[in-house]
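Listed below are the structures to be examined.
Each value in this text was obtained by applying a stated rule to the coordinates, not by laboratory testing. All values derive from a computational prediction rather than experimental measurement. Cβ atoms are built from the backbone, for glycine too; each structure is taken alone.
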Structure P
């Protein structure tokens, strides 16, 4: 497994991110298309822009394992209108560019996730299925995979194991996968260690996150200090043959300057220690 620096952690400056990865031993990154100014102006990156963007990471031995779109107008992706088709086409251009540039995964959030009734939920599910069918067709042509994160913010309604299971059963294309977020799974009521195994073929990216769940709020805590048991979950991922990226995520806020750098360094050290223990047991 590769320790990964998630988008927007520490810095959006690629040179700063490379230096930070080297300092904490991270060998992978998830990058954001909006780190490329011309992609922001256009709405999507080109393959050549991504190839150029990759070069300093490649030279440093750091793999770009995922790409975040410039924007996610998620509801528009499902709209049967000219504007909706245009939004989907922009998203699909990210898939094509990533594939040509050798970036294996494009990350996203589900388009529709805020139903207020059973009838609305059924309709949103139908439209989500249509979106993922189209998106997987384009991903297949591009040679990339889709990794969906649970909806954010949580007030919209988190996707847990049942929601992901339903969308994977409805759209079983191998390109249709997930960001397995330890925290989102725990907050949505699942034992992370129990639901890792059924999703092994669909996990294209992992967020290592720990939480303490209270009746009225959730505390973000450092990995290994909450309820999730991330070390046990990582052990299961190793057992089932997951070799992808693991990214510390939603770390607690620290006082003072450089708090993001310090939090991430702590969490990366935790992940490295767990991975070293797993290697020693082999």
Structure Q
């Protein structure tokens, strides 16, 4: 159920204006990974020397295979996040634009009737017992985040593979989880490739497991100290708004990601539990 939250977190450490004249990063791949994540921690975990505590992002699911439904291909998602307690996801679901938003101690989603329908279909229940101190639930602390690169096992770390992607020379890193972690999480088949542009900006992420793969392209990203207060409020024209508590945030994000571009009769590709 939580596969998309780490993916969402990874794609938030992302883009800036294209700088095709700069070389792709060539340093040690584990240093590259650390620098990819560094601006993210100021948005999600508050550990940063940067004043930026908010980010907006647009990303597109460029390719899918295996048990991922082909309807997901081409889906464009918009996300916004602000430390310590705000996050928003906008995505195409059931032929409409779905929005899920946390604004402090309140979570709202639209269109309300279809949100409630999906909650019943997926049998989503609140996540009890964990008080959110960050915008979304992440299974790491700020202290543990420092050691995050050590959780990956980079293939051919001594080779700086470079590919051109949309006019930029990108460093391509191929990695899995470290063997002990992969075994403990039953993810020995997990592999990811990340295209890193100058400035340590992620432009593309490819995720693979035995029975599916997905390619996510980062289309736009900006960091800022804060976002307008209106970002986190339902539109004035929204008449059908579902209101709940942060206990439901993870479940709502899950059902949106599991229903991208789906129709009313589509079969969920993940089990709810």
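I have -14500 for helix-only ellipticity at 222 nm (-39500 (n - 2.57) for each DSSP H run of 4 or more, over all residues; to 500), calculated from one of the structures P, Q. Which structure is it?
P
Out of P, Q, which one gives 24, 13, 9 for semi-axes √(5λ) of the Cα gyration tensor in Å, for residues 162-233 alone as computed from the coordinates?
P
P, Q: which one has mean count of other Cβ atoms within 10 Å over residues 82-89, as calculated, at 20.8?
That value comes from structure Q.
Given that relative contact order in percent (Cα under 8 Å, 6 or more apart), derived from a single structure, equals 17, which label among P, Q identifies that structure?
Answer for the origin of the read-out: P.
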